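So, here come the structures, one by one.
Read-outs throughout are calculated quantities, based only on the coordinates presented, and are distinct from any laboratory measurement. Because the structure is predicted, anything quoted here is derived from the model rather than measured. Cβ atoms are built from the backbone, for glycine too; each structure is taken alone.
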Structure P
Amino acid sequence: MDELKPLQDRLDYKFKDKKLLIEALTHKSFKQPYNNERLEFLGDAVLDLVVGEYLYTRFPKHDEGKLSKMRASLVNEEAFTRLANAIGLGDYIYLSNAEENNKGRSKPSLLSNAFEAIMGSVYLEAGLKQVAKITIKLLDENYEELTLDSLFKDYKTSLQELTQAHFGVTPEYHLLSSRGPDHLKEFEIAVKINGKVYAKAVGKSKKIAQQEAAHITLESLKKELV
């Protein structure tokens, strides 16, 4: 188990039940009587609660809508992959040779699932407070500024990277309309790629509307490009 000590050091948590940690790190391709899918299921629910409580406490003036958007930005594959990379989780996952050769250690879905599984195993062994301690520390270290705008900026960046890789172009954002009095103004933005409208979204600022439209487009393209 010495080979897993650096991972535990990065988590600042030492597992008492080493078998639980190994299970959390075992991908189904490794062909053992166990894998990390059940722990992933548990970790997903635990992280949803931990992040929700964290945002509720940290942003007392935000309404339910804003808190939900922020949580959605932090409880997803992209965000968990970011935290998994921060602790070098890919180096410790048990994979089949085939999955290893298929660059499994850097796959977002695999990394995200393993991160959820690790948090599920911490929850079983040490409870919600320990999961919160680890998760909040990682969030604080990996997000310079936790605000609605700063979280959603990732969607525009991610979409640009995706469209450049697959289409060789960058997305275009067009203002379709603005309505309402100045203090309640809403903006409707469309995203175009190669002249085709992929999504439209409304927000209280152009920036928020752009990010929401980028988010919708990202989800749509990920399904198309599978």
Structure Q
Amino acid sequence: MGQKVNPTGFRAGIMEGWKSRWYASKKDFSELLVEDQKIRKYLKVKCRFAGISKIEIERTRDEVKVLLYAARPGIIIGRKGQEVERLQGDLQNLVGRRINIKIEEISRPEMYAQLVAEDIGEQLQKRASFRRTMKRAMEASMEAGAKGIKIQLAGRLGGAEMARREKQISGSIPLSTLRAKIDYGFTEAKTAQGNIGIQVWINQGMYHEEEKTDGADAEAGQTPKSPKRSYKR
């Protein structure tokens, strides 16, 4: 027991910035947090083929800024930006606020744990051998420049009667070193025998001094519970 701290949560506020950046009073906080979760859940389902590794949300008095890090941004944008406009409209109807979507392209998806985990999940759903899939994913990440990678699968692997865990490690994964940039991803593969949990840790190297995030004065841009006016598209 013990070594089960989420690497992202362990570094949040110290080496990593927060994925939701806004300030609200105590009575409004819970409602805005649920709103954030609705946005994330909707985007994960709607843009599941775009390879989204991270969703960041910033709020001001007038609008909600959603920043998407995607491996295939063309799927989200669509022809002449039609898809992103439709997505923006759907989100505005969902939360009743003005939404501003920004998209950042990921150049090396093999370096991002969430994308590696989702790729392994897709292969397992296509009945690929789990050991071969793990090995290929590890080789691709190491070739892309990762300092180390650990993959752990849990469930009825290979259709076995009893669930078990299998893990493979390549390179170095210093989980307790705060200045080590460890990316973590988790997903579930829905197979005929049952769900298989997939956890991936990728060591992207060390943080540099300029990457440390102290965060701006969030209270200055406090978010009100209800918007000044409703934005309907």
Structure R
Amino acid sequence: MRYAKGCYKIPEKMTKELAYIIGVCLGDASVLKATYFNKNGYKYEKYVLSLTVKDKDFLLKFKNYLEKVFCLSNLKISRVFVKKFKKYYYNVRVQKKEVVEFVLNKVTNLNWIENLPKEYKKEILRGMFDSDGSVSIDKHKGKPVLVIRFGNYKYPETFEKLINFFELKYRKYKKEKIILFHFVGEKALHFYNLLGEFTIKRKDKIVKDYLKLRGGGKNEFMGN
């Protein structure tokens, strides 16, 4: 269905790009429907889908996918100051009611993910990791470490179902209200191999540099 006002559309079927958008919305992106009252007591609703991150390559991918999936044009990238980190971050937002309601419905009712083909499940996983995942090299063991953390009780369960579907090995920790998933060494490389590469270049470089030092390339972990 196409909505003439505002020149956008709501997708009728799942695509890899839409799956990635949903994955990001299960992570860093904010999907908000809120009710407000103005100074005259008039009630109104506000709809916002927004992503604020420090990595421009990540934001550009999300922005391009939003434009493609919802037929939006020229979404604006802005710089916003994040007080918590005392730094300027990149931001993109959509404030179209039907788009926000569509995404809200997807991230609120997650049972539909179980019946998706694996290529779409992989893109949801990629979006979730791009949002909440970190990459490092263990200083003592010299092995790659991937960590993803969740504070929302619904989304760790979704993430865990996805990594179990792909038979990835991991360790799970609970720290107060935070749930952490750790992938270390070969487990981290298997995760990396599944996704092919990471969207965020600074994260991808850490793994690629490790592979170079090890004397192997990505094909070393592809069963070839």
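Could you figure out which one of P, Q, R the value 19, 57, 22, 1 for P(r) over Cα pairs in 10 Å bins from 0, in percent, for residues 122-193 alone was computed from?
Numbers: P: 15, 25, 26, 21, 12, 1; Q: 17, 48, 27, 8, 0; R: 19, 57, 22, 1.
Label of the source structure: R.
Of the structures labelled P, Q, R, one was used to calculate helix-only ellipticity at 222 nm (-39500 (n - 2.57) for each DSSP H run of 4 or more, over all residues; to 500), giving -19000. Name it. Considering all the candidates, the number was obtained from P.
Given that FRET efficiency 1/(1 + (r/R0)^6) of positions 42 and 186 (r between Cβ atoms, R0 = 41 Å, to 0.05), derived from a single structure, equals 1.00, which label among P, Q, R identifies that structure? If you can, show how the numbers build up before the last one.
On the way: P: 0.55; Q: 1.00; R: 0.10.
It must be structure Q, since only it matches.
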